[in-house]
Structures are given as structure tokens and as C-alpha cells.
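The next part holds the structures, each set out as C-alpha cells.
All of the numbers you see were taken from the coordinates with simple rules; none came from a lab. These numbers come from a predicted model, not from an experiment.
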Structure 1
Amino acid sequence: MSIFNLSVDAVFDAFGVAATYTPANGDPATTITVLAKRPDEVVGFGETRIAAEISLFEIRASDVASPEAGDVITLNGINYTVQGTPMRDVERLTWTLEAFIS
């Protein structure tokens, strides 16, 4: 196991929270560990700028091999539906998923 794997595991063990991951394709739901982030995103429309709350989840690629839009993360009883294209980190160890409350 590489130092990168060990570092990712240490961060998820220290700061991660349990969540349920339900694929949209009908595969069974699984319990995974997520790092939840809820930054404000500033969306611009011409001269107008709107602050919108978004939810970002970082998950281990070893937990979910191929996340897709439409998959659902349930955290603290709240369902978040993945939207857009999941992004993988440079070491291919984690995914960053953007989601909305559904």
C-alpha cells in the first residue's frame, strides 16, 4: 500500500462520517465513509451573481468504483442526489461528487 493510500485512509478514518450510497442502476446500497463539504457557490448570470448552497462529498474510490449522476448518498437521514460528472483525484484514490438535497 502506498503512502498516498495510507494518508487517504487516515483522513477518512479521522474525519469521515458513515453514509449510505445507493447506485441509480439498482445495485444494492452500501455503507461508505464520506467527507462532507457544503461550500457556497457563486453563480454568475451576466452582471448578476447569486450565492447558491451546494453539497460536495469526497468518497474513496475503493468504496465506490464508478459513481454516476443520479446515485444517492444518504447522510443523517437526508438524501443527496449526485449531479454532474464525478471528479477523481490525481492519485485516483478519491472521487469528489456534487449533489443536491432530494
Structure 2
Amino acid sequence: MEIDSLSGLAAEIVAALTAITDPEIGGNIVELGLIYDVAVDADGTARIVMTTTSRGCPAASFLQQAVQDAVEAVAGVSAAAVELTYEPRWTPDLIRSGVFPIAARH
């Protein structure tokens, strides 16, 4: 997903998701590349596909619920469906360039 090309309600959702910090790494989940897709149906249902930094991430349920809550709080969203996936597997290469120091180390 190209976050910078989103507009309207999808862009507002992405902006809301930047408030969520990954407790393991410390950056926001958008800049870390944990959000794979954001789509909004005509009825206002938001569909988010996300991942965590590892399959056994102890914060997975916390992050999934935080995304659900943040998306449902966006005006215009009628419901939210958050899918957790591990395909493709997250790697530090998914961190948005220039926005988080760990990206420079990999």
C-alpha cells in the first residue's frame, strides 16, 4: 500500500493510526510499516490489514485492539474490520525511509 497516495477517509484513518506506538520498537505503527492496507467501503466500513514485527509478538492483541479503537473513532467510519496477517513477513526494510533511526541501521 502506498500510504502517501491515500485520500479522503482512508487518509484520515492513516493519520489516526500514527498515534499508535509499537511498544516493542517505539515508533508509530504507520512509520514502522505495520499497516499493509486501508480501504473504506461505501457504507463507511473501514478494512485494515496489519502485521506486527514478529509472529509471536506479545503486543499483537493490544495493537489490533488499538487499531480497531482508533479507526472506529474517526468521523465517517461506521465500523472497522482489522485483519492481522504475517504475509508478507515484516522486516525493517518496511520502515519508512528517513523517519525512524532503526531504518538507518539495516
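Who wins on relative contact order in percent (Cα under 8 Å, 6 or more apart) among 1, 2, i.e. which is largest?
Going through 1, 2 one by one, relative contact order in percent (Cα under 8 Å, 6 or more apart) is largest in 2.
So semi-axes √(5λ) of the Cα gyration tensor in Å, computed for just one structure, reads 22, 15, 12; which one of 1, 2 is that? Kindly include the intermediate steps, with their values, before the conclusion.
Details: 1: 24, 17, 13; 2: 22, 15, 12.
The read-out comes from structure 2.
Please state which of the structures 1, 2 yields -6500 when helix-only ellipticity at 222 nm (-39500 (n - 2.57) for each DSSP H run of 4 or more, over all residues; to 500) is computed from it.
2
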